[in-house]
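K.L.:
Please find the structures below.
Read the figures in this text as sums done on the coordinates, not as results from a lab. Bear in mind that the values here come from a model prediction, so they are computed numbers and not experimental data. Cβ atoms are built from the backbone, for glycine too; each structure is taken alone.
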Structure 1
Amino acid sequence: MRIESKAPKVNFVSGPSKKALNCPSSEPACRLKAFLTPGDEALIEASDAPFVCATYVSARGTETTGLLPREAIQPVAPEAVARAKWEGEWRRAEAKIVLKSRGDVVKVSGSATYGAEDPERVKRGAVNLGELDGEAKPRGNTLAIGYDPDRSADLPTPEAAKDSCAARLSLFGRYLVVEDNLGCGGMNVSFSGVYVRGAGK
């Protein structure tokens, strides 16, 4: 979705809590410091509620998830995804995925860690690693790696997947949303999450 508002910014709002029983609402007490500006794009969960859960990732890779007023958002119609739109280096915290199109297929090469941002784990040599490799023909805005979506819409378990690792990559505008089967690396390593192209270091 895209932010559509006459106001210069739209603040995220808090949910209900012991100190703010009336939230979420448009009351000033519910407003958080984080905000979006008109034209920003975010991912939202399908809901008819007046406030919807949204995730926004900045160009630097900072992720913000919270509630936004429905009246300030405008759904964006799905677009045909050209092969070139997959290409690039996509990042989130502790994970990187490089996509390259070759003819009618997209090649996937990814690396992820668990604990690399924890100095104590790094000092102990306790950082776990993971890899995601494969290629497939995109189906609309989705890319299936390590499994056949014709056989099942669900990701296979690590025991059932070829080489144990399987992942679903979905392209939504400037976002790449990844879901894996927790079989793509060491303990607690996962590629699941929201990526943006060239974010962070």
Structure 2
Amino acid sequence: MTLSSSVLRDYLDQYHKLTDEEFALFSSYLTMRNLHARQQLVKEGEVEDGIYYVVKGILRKYFRNGVQEIVTGFYKENELCHSAVSYYTGLPSNIIIEAIEPTLCLCIRRNDLESLFIQIPALEKIFRSVLATLYVKKDIEQMNNLRYSKKERFLQFCEQQPDLLQRVPQKQLASFLEITPETFCRLKHVRYKMAKEARK
């Protein structure tokens, strides 16, 4: 078992444990994708049928609105990412998934996964739980965007995802938080002052 697939197994085991034989069969269908920074994993206008597990690096999911790039999510180590609408409908993707830094992913294709569900019933249970977790997370993000102020959303994000502040360009973080880059800079300064006061 490679280190990459071993990490993925630990991730899946959180939901349900597969036997060694079951995981060996599942991993035989996995393909590896090595991406350089700014390389697109999923392109706009193409039908996408893959689910990707991030072994190392960060992916950005976004769509274009005129000249604007609207960021809908970041996916780092030990997280799954896919273009949901294209994956489930077979329609061309309006979402772009792109590496922010050199990124290593493992991919499972939809047809292969559905075939494996028949051979490994426990695997279907795992992926139902995994995808349900992703949908709940997205619902919470959307609710928080409506419930909290810009400052509250910013501070909450900094508390929950401090590493992304160092790894993701500020403009992209601002887009995800639905604030302007100027507001992001101002709130970053406010946070610095708050932290400085707390240390006194």
Structure 3
Amino acid sequence: MEHKNNSLVYGAVAKWFHWLTAVLILITYCAIYYREWLADSDFENWLSIQLHLSIGLTLAVIIVLRLVWRLMHPVPVSKTGSHWQQLASRVVHIALYLLLIIMPLSGYLSIADYLSRRGEIDYFFFYDMTWFRGIEVESLFGLSLEQLEKPAAVIHGIVGEWIMLAVIVCHVLAALYHQFIIKDGTLSKMTFFKTRNTQRKRS
């Protein structure tokens, strides 16, 4: 399997970025909803929030690497569907990338003042991250870190609970529509199994 994209399918690196991002996003939602709906002790609450924060930090790094890789390696061009369908696909992809940037950033800013004063993140419960402690920003967008916490938390909540989920649902439904209704192999471009089959046929 080629690690770079080609005109037909995504390469192995892009596929790993895609599916790793998807799995981590799913776990972050599971962690935060478990905390809100099921956690009935301080320990469970701590576990849920630390898992959410740990994955959020990991996602921030992955998203940066994924963006760099995408800019360096053009993606396969879809020639199926009408003009408006191709336009909608581009809009959804751009929206996903923007949201993947907004979510970790707003999440950090929503607790930045706390982390700078006395907080720490138990990264996947094994490593105490105190990197953010002592960070002082007198003004960001004309606001202090303390003043930014509330609006950042509102943005993080609205984007996470509504906008992000809506865009993800659109993305998944569109992929399934192309794969099983139009049958243009769109989903196959991003899966490992189909790519292996394609490679066997070519050989």
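K.L.:
Which of 1, 2, 3 yields -22500 for helix-only ellipticity at 222 nm (-39500 (n - 2.57) for each DSSP H run of 4 or more, over all residues; to 500), as computed?
P.N.:
Answer by label: 3.
K.L.:
One of 1, 2, 3 was used to compute distance in nm of label points 7 Å out along Cα→Cβ at positions 15 and 95, and the answer was 1.5. Which one was it?
P.N.:
Source structure: 2.
K.L.:
Any idea which of 1, 2, 3 comes out highest on distance in nm of label points 7 Å out along Cα→Cβ at positions 23 and 47?
P.N.:
Greatest value across 1, 2, 3: structure 2.
K.L.:
OK, next. Check the numbers for Cα Rg over 2.2 N^0.38 Å, for residues 39-110 alone across 1, 2, 3 and tell me which is largest.
P.N.:
3
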